[in-house]
Structure formats: C-alpha cells, structure tokens
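Input: structures, listed below.
No lab work stands behind these numbers, since they all come straight from the coordinates. The structure displayed is predicted, hence computed values, not measured ones. Cβ atoms are built from the backbone, for glycine too; each structure is taken alone.
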Structure P
Amino acid sequence: MDLVGHIALASSLVLLSAESVQAQPNRPFEAEASVGVEPMHDSSARLLEEISQDWDGLEWLNDNRTEYVFDESGNRLGELRQSWDGLTWVNLSGSRHTRELDSLGRDWAVTEEWTEASWILASRLLWIYDEQGHHIERIYQEWSDDHWLNWYRDLWEWDGELQVRSTTQVWDGARWVDNERTFTTFDERGNRIEYFSLLWDGQMWNNESRLLYAHDDRDNQTERIFQVGDGSEWVNQDRGLNSYDAAGNLTEEVDLVWINGAWRNHEKHVYVYNESGKMIEWEEYFYFGHSTDWEPNWRDIYQHDEQGRYLGRIGHTWGESDWVKVLRSTKSRNDAGQEIETLHEDWTGTDWVFTSRFRIAYDDSGNPVQYLWGNWDGSEFVNRHRRLKKYDTGITSGIGGPVPLPDHNDGVKLHPNYPNPFASSTTISFELSRAAKVNVTILDPLGRVVQVLVDSDREAGKQEIQWRPSQLGSGLYIVRLAADGVVATRSILLVE
C-alpha cells in the first residue's frame, strides 16, 4: 500500500462500514443474525478459536478457522486465519501485536503479519502523552529493508479536557510535511459547536469541510450543518434537525439538503418510546422532488419483555394508504436472559411464513460455543452455516503454547451498553468497588481516540453515562474503560 493509501485507510474503513449499513432501511437497532451478524455477549472468558463450517446436506464441512494468539499474561496479541483445503488447515493470513522499546526508550506497539511459515515485522505505532494523560502525538512506521520507515504522524492540542486541534503530517523521506489540519470549538458546557478541516497544497491551507452544531439547554444536539470549502467560502451541503421528549429521548430526526440556495426536506425518522423509555416504534419518511409532504417508507414495531429486553420486531412498508406488514423477527431467551433463538418470517398477505432461523448454544459458564444459521425449506429448517467457538480454561492456545489465566479483577466492571446497536444515543454503565480515577474513551476500529467521555475521579458504585455521537459514520466503535489498574473494552455498533 502506498503512502496515500495509508493516509486514507483510517477514514475509508468507517465510511465503507457506513455504506454497508445504509444499504438497508436505516433502522435504529437489531443487527440481523439472518445475514451473518452475531449478537454481542457479555463474557469474561478468553476466546481461543473460531471455526466456520457449511452444511452440504449430509455433514458439516470446514470452511475457515481463526486462532487467537496470547502473551504469557493472557493478553490477546493477534490472530491467525486459516482455510480448509479438504485435508488440513492452511495458513492464510494473520496479525499479532507486541511491544518493544527503541534506542530512546520509547514504547512502540508493533504489528507482525503471518507469511507462509513465520511472523514478519509489518508496522508499528508510537503514542506520546502529556502529563495529564492526553495523547499529543502518534507516529506510524513500516518495516522495509531491515529498518523502520516513517509514514505519517498525528499531532493533537488540548484545552483542558477538550481536543481543539489536530494535524496530520506525512514523511517525504527527509522531514515531516503538513497534510491535513482540524480545529474544534466548544461552548461553555463542553458541547462541540464547530469542527472544520483544512488541506495543505504545498503552499497554503485550503478549506476542506466544516460542521456546525447547536444544542438545547439539556445539551442535546438539535442541529447539524455540513459544509464544504469553495475557495474562501463555505458552501452548504446537508443539515440535520433533532427533537427530543422531556426525558431526553430522540423523537424526530429530519435531514435536509441544500438545493438552489435553499434547504429542502430529504429524509425523516420518528421514534416512539414506552413509559420505561424503551423504543417501541420507528418510522422512516422521504421527501421526493415531486412531493408536497413527507411520504412514508418503512415502520418497525419493537417488542420487549417485562425486564425491558429486546424480543423482536415487525417491519412494515407503506401501501396505498396504510402500513403493510412485510417481515417479523422473534427472539427467545433462556432463564439467564441470554438469546438462544431468533426466528425470521415473511408476511404473505394472509399468514406468516418462516424464512430462516438463528440459534445460539452456550457452555456451562454461559459462553456462546455455537452459532447456527438455518433456512426454511417449506416444511422444516435446514442447516446452512455454523460457527464454533472454543474458550480457555487455563489450557493451551492455538499457537503460543500453554497460557495461564489472567487475574480477574471484580472491582471494575464495564457492563454492556444499551441499546446496542443504536442510532442517536446509548447508555454506557460501569461499576467500581471503590473510588478510583476513571477514564472512559471511545475508539474507532483502528484504535484512534474518537471522544473522551470521562476522565475524572469517581466514587464507588454503578454509574451511567450517555454517549451521543454528533457526526460519526455508521460502524463499529470500541468503549474502553480504564480504572484502578484495570482496562476493559466492549464493541458497540452505531447505525445512523
């Protein structure tokens, strides 16, 4: 990959994820297991191996396998991916991560890649922090001809706990050269009100894009305007307007586009909640060029059990004058509240007909050990695909040899966020057995800091915080909790 490709990689991964999600109606949550998306689970066990198999009508046939690599302390270093050639597993690719000190005593995160029969050096990252723990510099290098080569670096500036400026530079072989710069402005309550980026053309900085935000007195984002640079002027592109109820729940999103010097309605989402604050209805509308009013497109009705756990949905499309049922999904749970089955059905006009089924099996410790997908053939469910998972019990990992179990600290817990996936906001909760300095940070899939939610002393007990991403693409993000010497992470899915 060339230098330009590396600079673009960070943003392209998230953008591609956003495009794949938005190909379907922009539903607020439920990642459909029928299309191969596994539900997230709360497990402290260490995953050693995953095997994917396909059903040929008579037996299960191996397809691919992933083995996870750990260090002697039980920390995951990476993974090795393999395919089945009919007789044995053949290595395809893999990556693992280690740490090393350079001649200056700096601590680098090193990535190695698997090629044929061995691990080889590929790249490394250096993070530099200030005295307050803020990241202020990141350097990325690649291994070439037996030495490390600079590729790019990021520089950050902070105003207290707020990141206000960033600069990306590339290495031209002799020095760092400016490439991109961003600025962020906040109001007195810490809400972001402006974010804009500039590109360096070799002689001067040129406006690239800008985002403007407005918030209500409860810090809910009520407006977003996206603009692009055109010389010395900013040109409107699209605009988002949000409304909320008294409890702070998002009730309406309206997207507008800038056409011929005026804002035009484009898309609208409506959210309805029950008395417990659980979403029970979601509707999607469009405003076409010939429209005189919003035209309905899709509606989901959501079901929850008495504990507020999600049980499924009924999807509708708009007919000539009313909503028409299209599909239904129904989830079942075991006594521990874990999802064990999801049934998918289509509406024929008179009755519901099965289309597919997804099942999860667990071991005695509550770890999911099998995901099973099946299709309805008209009389019964037929196996299609399954994924097997193997966990440690103080046993042997696939590559690294015997690995001792890491110490488990019950004093710090990061609970699953809800809802997940989510559209506009999600609740992140954590629990401390004693008072501690807490840092809660949102990371993107490449490990870059997206937003610091908490960085302060917190008392013992269970605590909740709200995350309302203001301008992020749909995709996978990571919540990282650091407290009392413990670091915990969870994956969350944003669906715009």
Structure Q
Amino acid sequence: MMTKISKVLQPLCLLVTLVIACLALHDARVAPVSGPMGALGPSTWGVANWYIDPANSSGCASDTVNTGQSATCASGGVGPFLTYGQVSSRYGTISPAIPYGQSVTFHFLSAQAAGQDPIFFTPRLSGGGQALLIGTLTLRSSATAGTVTPKNQTTAQLLTIASMPAGTTAKMWVVNTTRGNSAAFIDSMSGTTATMQQPLAAATLALPTGTPVLTEVNTWATGDSIQIYNIPISINLKMWRPTSGDLSSSGQYAIGWVSNVLLADTFGTGNSQYPFVADGPNALVGSVVNPRTHIAVLSGRGQSAYSLGNFHVGPVISESGANGQIFGGGLAGGLTVFGNKFIVDGDTLVHGAVVVQSGLFEIGSAYFDTSITATLGHLWNVSSGNGAFLYGAASMVLNSSSTFFNGSGGSFASSLLLTGGLQFGSGTTGCALDDTGDPAVWHCGRALTAASIDAPVSSAGFNGCAHGPHGAAFCGP
C-alpha cells in the first residue's frame, strides 16, 4: 500500500520541487520596482548598497541568513553576504536594469579566495545612475615623509620618498593628508626609498558628478603626513561593463566605477585578460590590475574608458579607443595601441615597450623607459593642462607612414626629452626640405635629434620637420 502511495506522490513531489526552484530563480516572491520607467523587475534591482565579505572579516557574513545590505550584523538577517554570486542570484541576472536615476554600490569588505566566485556585472543605467564597486583599504601605518625628491621631467627624475617604514612594498597606496589627501601607488622600492607614481588629486580619485576631473598634485614635500595602505584586497573581477543612457537633469553622467581593489590573475600575472570595456563612461581607479588589460570603447554617453592612477602589472592593449585613456599610475608590462584615438597623460610611468600599430596615440606628459615604436600610427604630443613632456631612457622609432607631431606649444628640445634616440626605422638620419628657393632642395643624411629638428635648415637642422622613408616624419607647428 505504501509503495503505491509513493508511486502516486513521487511525480507530484517533483512538480512541487520544480515550482519552488523556478520561484527562487526568478525571485517571483518579490514585487517589481515601480518608477518612471514602469515595472522593471525584482525589487532587488532597486537596492542601493550591497555588502560582500568573502573572508568573513565581520564574523557574521552569510548567504543564507543575511540580506547583504549592511556591513555589520544585527538580528533579523542584517549583515553582509559571503559571495557576489548571492547578489547575482537575487537579481536573477548579471544585467539588471537599475531604476531610472538610481545607483548601486558593491562594497567589498575583504578579499576573495583565488579562482572563486567570479564577478561579471553588465547593468543598464539611465538618468545619471551609477554602478560602483569599491574595495576596503586597510591602513598599514601613518608616517612623516622622509626626504622627498620631486619629479623633474627634464632630468627624468621620478618622485621619491626616503625613510619609508619597515615592510613598505611596491603596490601599496600612499595618501598624503598634508596635500589634500592626494594619493598614488608606490612604483618600486630601493631599500627604504619609495619611487612613487604620479600623485593625483582627491577629486580625480572620487566619483565625479560629470566625467572624471584629471588633476595632478606636484607639491609633496619632506615632512608631509602620509598614510600607507596595504596592497588592495584581491577580487576575481572578470567584467564591469555598465551600459549607460541619458544624463540626469543636473548633468550627472551614468557611469561605471571600480576602485581600490586588486584584480587577480589566477593563471599568473599578465596571462589572463581583463576586458575593460566602455559602453558609456567607465572608470577603473586606484587599483592593481594583474591580468592583461584590453581596453575598448563601444558606445554610450561620454564614450570613454578611464584608467586613473592604476598599477597595471600585466600589459595594456588598446583594442579601439575613441577617448580611451590612462591618466597617472603605472604600466609595468608595456602598451600596445590599435586604431582610433588613445590617450596617455598625467605623468604615467610606462615601463616596457610601447607599440603603436595604427590610429592616433595622444601623449600629454608621460615617462617611458624602453621604446616607442609606431607602424602606420600617428603620435601627437599635446598639453591638456599638465604639460607635454615625453621623458625617460626610451627610444622613439617611426616606421613607414608613421608620424610624430609636436603640439606641445614648445620646441622639440623642450618637450621630446627621451634619451634613447630618435629613428626612422633602423636609421638615425633624416631629410630636410629647404623651400626658401625655387626649386626647393632636399638635404638628406642629417642627424636626427630633438635639437636638430628645431634648428634651421641652414644650420644642418630640419626647420621643425624631419622627413624619413615612406612618409614617416617628425614635425611641429
């Protein structure tokens, strides 16, 4: 008798199980969000703040008990989640349509374990809404800056701070409270002396009301009060790509924003890929990026990918990039530029080779220590308010149909400060055109230097424009 009853009830039990699973998947027990755009989906789409504590630093993180909407715990399920996946589950998607004009912030309170709980987030934003992921920095020590040697582009001197506290390492984040909380990563250490990346203003590192404000701070000095933070917490971020719509009535952009984290590469530094894609303004700020960074710009209001004050450990590749740009920070693995327009400015420290395969590479002020090679590409040195200096030990090589245009407002000798030499292909000479007579006369085989490009043709110079084979040229206004 019991066997017959079991056979009858078994299909019914399976049906009930499936219904429960579907309800959980679609969050059908939660009322839709109502707003100017109508019913959008589960009410979770309207949550303003999510708190995630993978290492359970709070001591009470839970995916089964908590609501994930508080950094601290209380009765009734108040407290952080353990996983990002729990938020995705409650959304029912990785691409929620955030209610009109609303923003969402993911607060990571602690690091994720390697290879666990990957983060993909591709929300739809409108009306100035924003999608933010913010890591929690941990203070290592407070100190008084020892002897500070300021940056000097003319001599390729980078900013250094002596007598840093014991245990200080590269990739630590330094905040100068004397200088308006401006901040930068430590690029490298030699003994107790830190070579710094370019300090950026607090306003550059804070969520903007429009597009990011790009401002350097060059006043760090001996005796300043500094705070040294540990290397940012590691997370398994795989994609953060909001699609943004219109501005708010006050002019606020809809924007993506990731700051103060370390993007892990589980296969080893520079092997995996982080697709840094802008479908509208998208900013990566004050973070360490271990994978290769592939930057691309698709569409959307603002149409730009901003890398602000980041420590890129793996190579950076600009796949396409109308207004894609790097401001400040450092690149440890070099840079490759493909197509359209890409900008490096803010005294970015570029270690390793730079290859410009095509398109326009716009350079404000930046440090290069290896080489810059252009093939079918165009380089433009232009000031955006932070000067226009290319400095360091790098060489610059222009191959066929590649050009360098000096738009700095000054001479080649005052702005093109690279000490590794200038070349057309493998050659170190070029041709000058003397057009003072009729017919004009070409003078070839002249030594190619910044000073000689400035010099008049009558003084073995190029009068501002040196020509090489197959359309290559160094020219100025």
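Quick one: volume of the Cα convex hull per residue in Å³, for residues 115-354 alone came out at 120 when computed from one of P, Q, so which one is it? Could the numbers behind the result be given before it?
Details: P: 283; Q: 120.
This value belongs to structure Q.
Here Rg and Dmax of the Cα atoms in Å has been calculated and equals 24.7, 74, so which of P, Q was it run on?
Values: P: 24.7, 74; Q: 26.8, 115.
Label of the source structure: P.
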Among P, Q, considering only FRET efficiency 1/(1 + (r/R0)^6) of positions 299 and 443 (r between Cβ atoms, R0 = 30 Å, to 0.05), which has the greatest calculated value? P
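The value 0.9 for distance in nm of label points 7 Å out along Cα→Cβ at positions 187 and 347 was derived from one model only; which of P, Q is it?
Working: P: 4.1; Q: 0.9.
The structure behind it is Q.
In terms of FRET efficiency 1/(1 + (r/R0)^6) of positions 83 and 203 (r between Cβ atoms, R0 = 35 Å, to 0.05), which of structures P, Q is highest? Please report the intermediate quantities before stating the final value.
Values: P: 0.10; Q: 0.55.
Evaluating FRET efficiency 1/(1 + (r/R0)^6) of positions 83 and 203 (r between Cβ atoms, R0 = 35 Å, to 0.05) on every structure, the highest lands on Q.
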One of P, Q was used to calculate relative contact order in percent (Cα under 8 Å, 6 or more apart), giving 8; which? Q
